[in-house]
Structure P
């Protein structure tokens with residue numbers, strides 16, 4: 001199954017944590033098909049923290065979504081991720097954005113990711129590796145969603 005994963009880090013050796021996460025994903029979760037460029041962005045949600053390095057990958061996996069989430073939590077724990085504050089600083093963050101064209105809504109797992117369409121730091125890297133990928137909820141491509149997000153942000157800035 002093809003899945004799209006967003007990766008971020010804003011603590012310590014950010015690039016080192018990303019490299020280690022990519023190695024562990026390849027070992028434990030499946031084969032990485034594509035890797036976006038890394039971009040540096042301001043924090044989202046809780047903004048009083050260090051900037052993030054973000055990227056997206058396309059992953060071929062045999063794991064079911066819940067299994068994949070469990071493996072990602074293992075990798076995050078291996079890389080010293082501690083969940084104390086929502087949207088707080090983290091050594092590594094691994095989020096399932098898409099899993100084929102699956103729509104899944106569980107208490108702790110939403111596919112597509114529940115807030116991806118509001119996050120430039122997710123959409124830009126995803127557009128780089130899969131520009132024509134279609135969001136199964138809206139029927140829009142990720143490129144269209146990124147354009148819409150940018151338009152909304154421009155409109156907000158114009159109103160300020």
Structure Q
């Protein structure tokens with residue numbers, strides 16, 4: 001089954017890029033500098049930031065459905081992000097290198113219908129299995145360790 005993994009819309013975050021640390025703090029946002037090549041995944045580009053690159057750490061509502069599964073969590077967004085990543089029938093770097101990804105399946109009303117835990121490198125079969133269920137409208141991928149939202153996955 002064909003699938004599409006989409007990063008968050010860059011335009012939602014552009015107004016924050018380049019703000020001073022105090023202006024960011026007033027909005028509940030913290031600037032970080034990537035210190036390792038893996039560990040600072042941008043939710044727009046779906047790539048880990050390069051060492052020395054700055055990212056914004058902020059709370060983001062990734063599941064806005066008015067259900068008990070409504071959810072927000074901390075995410076990183078690279079200040080160098082230019083365009084939203086869309087990856088078709090492949091795994092973006094920020095998912096593939098993670099030891100474990102939690103996939104959460106939702107129906108059209110935003111109710112969770114199933115979940116799977118998979119190593120990042122082996123994620124495609126788990127995605128295809130969950131999307132094979134006609135009740136599933138979309139998936140959310142989360143980093144299993146810290147629980148951070150990673151990306152949305154839809155049928156292509």
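Each reported figure results from applying straightforward, stated rules to the coordinates on display, with no laboratory input. Quick caveat: nothing in here was measured; it's all calculated off a predicted structure. Cβ atoms are built from the backbone, for glycine too; each structure is taken alone.
Who wins on Rg/Rh (Cα atoms, Kirkwood Rh) among P, Q, i.e. which is largest? List each step's numbers first, then the result.
Working: P: 0.95; Q: 0.97.
Comparing P, Q, the top value of Rg/Rh (Cα atoms, Kirkwood Rh) belongs to Q.
For the read-out distance in nm of label points 7 Å out along Cα→Cβ at positions 101 and 125, a value of 2.6 was computed from one structure; give its label from P, Q. That value comes from structure P.
As an exercise: helix-only ellipticity at 222 nm (-39500 (n - 2.57) for each DSSP H run of 4 or more, over all residues; to 500), calculated from one structure in P, Q, equals -11500. Which structure is it?
Values: P: -11500; Q: -3000.
Label of the originating structure: P.
Set P, Q, criterion distance in nm of label points 7 Å out along Cα→Cβ at positions 37 and 61: the highest-scoring structure is Q.
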